[in-house]
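Multiple structures follow.
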Structure I
Amino acid sequence: MIKFRIFPLVLSAALSVASLSASEADTVSRKVIHALSVDFRPAYVFPTHDFFRGVNRTGNSINSTLSGHLKYGFKFSPDTETGRRYPYAVQGIGVAYNTFHNTAEVGNPLAVYVFQTSKIADITSRLSFDYEWNFGASFGWKKFDKLDNPYNEVVGSKINAYINLGFLLNWRISSHTYLRAGVGMSHYSNGNTRYPNSGVNTLGASVGVTHFLGDREEPHRTHSVGRQLRTPFRKFVSYDLVVYGATRKKGIWPEGANPLMVPGSFGIIGLNFNPLYNFNKYFRAGVSLDLQYDESANIMKHIANEYIPSNPEEVKFYRPAFKEQFSAGLSARAEIVMPIFSINLGIGKNFFCQGADTNAFYQTFVLKTTLTKNVFIHTGYQLYDFRYPNNLMLGLGFRFNAK
């Protein structure tokens, strides 16, 4: 349940930071430009489980979804330092209604998320190539139930994380209004906090309209102001220290027995120390020392029962030695830096570990939400071998030598 308490905090913190940054950035009378957007996103559902391929109550494949999105966003005015550094970045909050055309077994989830979008490159004077990411929580899923929903062995929670990454063509059709169309991928899962957790993955199109409010100079013209007033960037090294925690479920595959879902949840605590070289205002990279203790690691080697019970509730374990549940690794990190949010990606390998569960090649995906110049919320997820979910990473970060 830790995860579902964190998501509202991330969303509220992001918006609080937005208003704080806008109020303190400079002494001009108006510091943000507001925007409203409407999107529609039809998508293909990857058939990653028999449930999607027609093994459900209807007997029909679940291969498409449709969502409608309403978003409020803002960008910093060119009168502010942030606006001059990031003249095209728009961030805010969105709400989306989703249908998978099978309400009884899947539900019609409602997603609440933060988003950020910005230009990647100009194509013409009126057309640009943009990106957008969404990150939040989706509510209202119909989860697996042995009696009431036995075919849905995909979704184990009523609330699941929602992640989307899209690439769009952004066409300015008037001084205040933009038509945006493109493609994107979405992922829904509960981060191994409940089982089953196969995840739902989609690939689809997006078409929508964004309208900027107000009568001041519009976003497509702010780049000239930015060039005139932008402060030169000086390269430097910053240091991020992160403490995080989470809970997870655990499945085991004893030799000669059926797989078992271990009852209860297991705790995780970790620490990252990540020096980062700031190459420019958009990008920094470095190496991270990653320490983690996982209460569920390598428990399969310590089953206390003489025979594997058929009832998972009866399985017992001896507590493994600390060295079997603790790991230390090094990972290469790359971070995209934008107003309020940063996206940090890592690839690493544990060098101090004992046992199959910790002797891992791992990947990390992290969203950092700025609270102050030196403090940020850390919301991340760890995979291993690029495909197997490991655990959430929910915590607080401290940045030293921030500039």
Structure II
Amino acid sequence: KLVTSVVFVVNLSPLPFFFFYYLTVCSDLPKVQNGHVTEETRKTAYQGGDVIRFDCDIGYISGPTITYVCSDGTWLSVRSGRLKPCVLPDDTPNGYYEITVGADFVFGATIKYFCNEGYQMISKESTRTCGLEGWSNHLPICEPLSCDPPPTDVNVTVHGLPENEGAILPDRFLTFSCNHPGMRLNGSSRLICGTDGKWDHDFPSCEDVTCELPRIPRHLVIKELPPANETMKVGHRLEFWCDTENPSQGTREITCLQSGQWSGNFPTCSGTLDCGTPPHLTDGDIKGTVRSTYKHGERVEYMCQNVYKMEGGPYKTCRDSEWIGDIRCIQPCTVNRALMESHNIKFKYRRDNKLYAPHGDRITFSCVAGTRHDGLLDMVQFCNEGVMNLPTCLSSFQVEIINRK
């Protein structure tokens, strides 16, 4: 606003005269974002030629001092405060950072550090914020992921461990074996440390090799048979004879071998009984014509329904009035269009709307257009006894909703 003041000046010289002196006044202070007038230049009224200076609010700098001059009723030479910058943040080896708050490396901005695949952050704080004194917190540190060492087992020998109890880094593999004869490895003999710091299989253990006792035929007596529920280890011998006058047919003595098998078949005694109709197999059937009576030693062959996978078999044998042989038909997995649409996926190499996968078979999926894999389940899945877990792909809208939670 322009305000004119009239000043009367009296000249005391021999030639008296007076004149009018006009002074222009700046009444409204300029608006400086993130700044305030310094105390030494603050006044209730400002006239032409008056100067004011501004200090920036905490967290802001201006470079040269912000100065205004009142001239002809207006303020000239206006400068605005800007956010104080921080130096370019340090990179952390085997990692990277992203700006999570703000858009530039200035006061108030926050960056977050992440580790590359195969590395883990050992620092307590993963973020740094630009403040008056620079970046807060120490530079985060990323170290290689490591797998846990195998537990100590006196029966197991491990090959491939690092020297001096060093860290087990990704891609290192260990091999396992048993120390004693008569023992076998229960589990995988080779484990690989993954990039996620986890082993690809559980640690194996060593267990005694044992031989199973089959069903004992009628009239057969066994010497050296252990008490119930006691296993028979390598080297255990069994002797046989019949409790009737009929002689045994087969080997009179067998031994448990290192392979877990007997050195010969269990003998039978004459006078055995016939079998009736073979038992029904769920999701399967018997090949050929089924009779009501079968002689001891006869066998029948089974088959499973289409796409079902047989475990055991395929024969059951008549042994002294009982059918011997474990067989089952394992259910396949069914994947149809509706299931895939609910997960935003499709078959990668097929165009079928429905697919039956036998037990143990695998199917490769891919994301439909406009979606991306959520990374929770692999895009290659295996059928396990009728169950197949499906991977999921998310649209950008679904990702945004998840990120908001």
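Rule-based calculations on the coordinates, nothing more; no lab input. All values reported here derive from a predicted model rather than from experimental measurement. Cβ atoms are built from the backbone, for glycine too; each structure is taken alone.
Give the label, chosen from I, II, of the structure having the highest value of distance in nm of label points 7 Å out along Cα→Cβ at positions 59 and 75. Walk me through the intermediate numbers first.
On the way: I: 5.3; II: 2.3.
Of structures I, II, the maximum of distance in nm of label points 7 Å out along Cα→Cβ at positions 59 and 75 occurs in I.
Going by distance in nm of label points 7 Å out along Cα→Cβ at positions 35 and 67, which of structures I, II comes out largest?
Details: I: 1.8; II: 1.2.
Largest value of distance in nm of label points 7 Å out along Cα→Cβ at positions 35 and 67: I.
Determine which structure produced the value 6 for relative contact order in percent (Cα under 8 Å, 6 or more apart), calculated from the coordinates; the candidates are I, II. Intermediate results must be reported in sequence, preceding the final value.
Values: I: 12; II: 6.
Answer by label: II.
Say we calculate distance in nm of label points 7 Å out along Cα→Cβ at positions 91 and 379 for every structure; which of I, II gives the highest result? Don't skip to the end; give the middle numbers.
Details: I: 1.2; II: 2.9.
Greatest value across I, II: structure II.
Taking -1000 as the value of helix-only ellipticity at 222 nm (-39500 (n - 2.57) for each DSSP H run of 4 or more, over all residues; to 500) derived from one of the structures shown (I, II), identify that structure. Numbers along the way, then the final one.
Details: I: -3000; II: -1000.
Derived from the structure labelled II.
Comparing I, II, where is Rg/Rh (Cα atoms, Kirkwood Rh) highest?
Working: I: 1.00; II: 1.38.
Sorting by Rg/Rh (Cα atoms, Kirkwood Rh) in descending order puts II first.
If distance in nm of label points 7 Å out along Cα→Cβ at positions 123 and 155 is calculated from each of I, II, which structure is the one that comes out at 4.8?
On the way: I: 3.4; II: 4.8.
Here the read-out was taken from II.
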